[in-house]
Structure P
Amino acid sequence: MLIEIEKIDQGVVVNVKPSRIDMAISRTFKEELSAQLKEKPAYFIINLKETEYVDSSALGTLVSIQREVKAYGGKVCLTNLSQSLETLMKLSKLDAMFKICSSVSEALKS
């Protein structure tokens with residue numbers, strides 16, 4: 001498994017395990033994330049603490065998950081982004097699409 005799930009009040013925290021998410025594992029990553037949406041959690045927090053690199057396929061997965069969660073009225077928050085991931089989100093202008101928090105506890109408060 002590429003992710004580890006923690007259930008919280010009305011949602012889930014998804015702890016992403018790989019340090020790199022690229023084309024080789026992106027499909028599995030998307031399938032594992034999508035499986036968590038069956039119960040339509042109100043909060044979907046994606047903790048990227050251990051992840052240093054994502055490619056365009058991984059970004060596409062995150063955008064797809066964001067759209068799916070938003071469609072049913074839920075909220076997505078990305079947490080613990082490395083400096084390089086924060087820069088990537090800004091350069092790709094995805095920081096405007098996602099709520100980005102410095103920690104899971106901050107995401108739970110927002």
Structure Q
Amino acid sequence: MRMSIDPINGGCTIVQDGHPASILCAGYIGSTILGGLFVLGGFDTLAAKILSFVAGIGLIAPLSLVRDKLYVAVVLVTVDRLTRAQNDFAYSSLRRFIGRVLVY
């Protein structure tokens with residue numbers, strides 16, 4: 001009947017009819033099946049590429065529902081900077097490790 005999302009407390013879904021046990025388990029079962037597909041897809045290169053596209057769409061699609069577009073921009077910039085910082089740290093750590101190996 002209705003679905004609401006609260007950024008502080010989470011979400012709430014109101015249903016009228018149906019089997020309560022199957023409604024409560026649907027998210028857990030769906031997540032388990034999708035996670036299993038991702039694990040199985042990791043064994044094949046083409047399947048991994050297709051599933052990574054599906055995962056990307058699944059991560060980006062909810063951002064279209066956000067009303068405050070500035071919030072989306074801030075999140076994307078923050079994630080980009082954190083990723084770059086992690087890559088810089090990994091690169092400098094690798095350089096230090098190689099330098100130590102070459103000295104010995």
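Since every read-out is calculated from the coordinates, none of them should be taken as a lab result. The structure displayed is predicted, hence computed values, not measured ones. Cβ atoms are built from the backbone, for glycine too; each structure is taken alone.
Out of P, Q, which one gives -25000 for helix-only ellipticity at 222 nm (-39500 (n - 2.57) for each DSSP H run of 4 or more, over all residues; to 500) as computed from the coordinates?
Checking each candidate, the match is Q.
Comparison across structures P, Q (criterion: distance in nm of label points 7 Å out along Cα→Cβ at positions 27 and 75) gives the highest value for P. Can you tell which of P, Q yields 19, 16, 14 when semi-axes √(5λ) of the Cα gyration tensor in Å is derived from it? Only structure P yields this read-out.
Taking FRET efficiency 1/(1 + (r/R0)^6) of positions 19 and 91 (r between Cβ atoms, R0 = 35 Å, to 0.05) as the criterion, the top-ranked structure out of P, Q is P, with the highest value. Figure out for me which of the structures P, Q the number 26 belongs to, where relative contact order in percent (Cα under 8 Å, 6 or more apart) was derived from the coordinates. Comparing all candidates, it corresponds to P.
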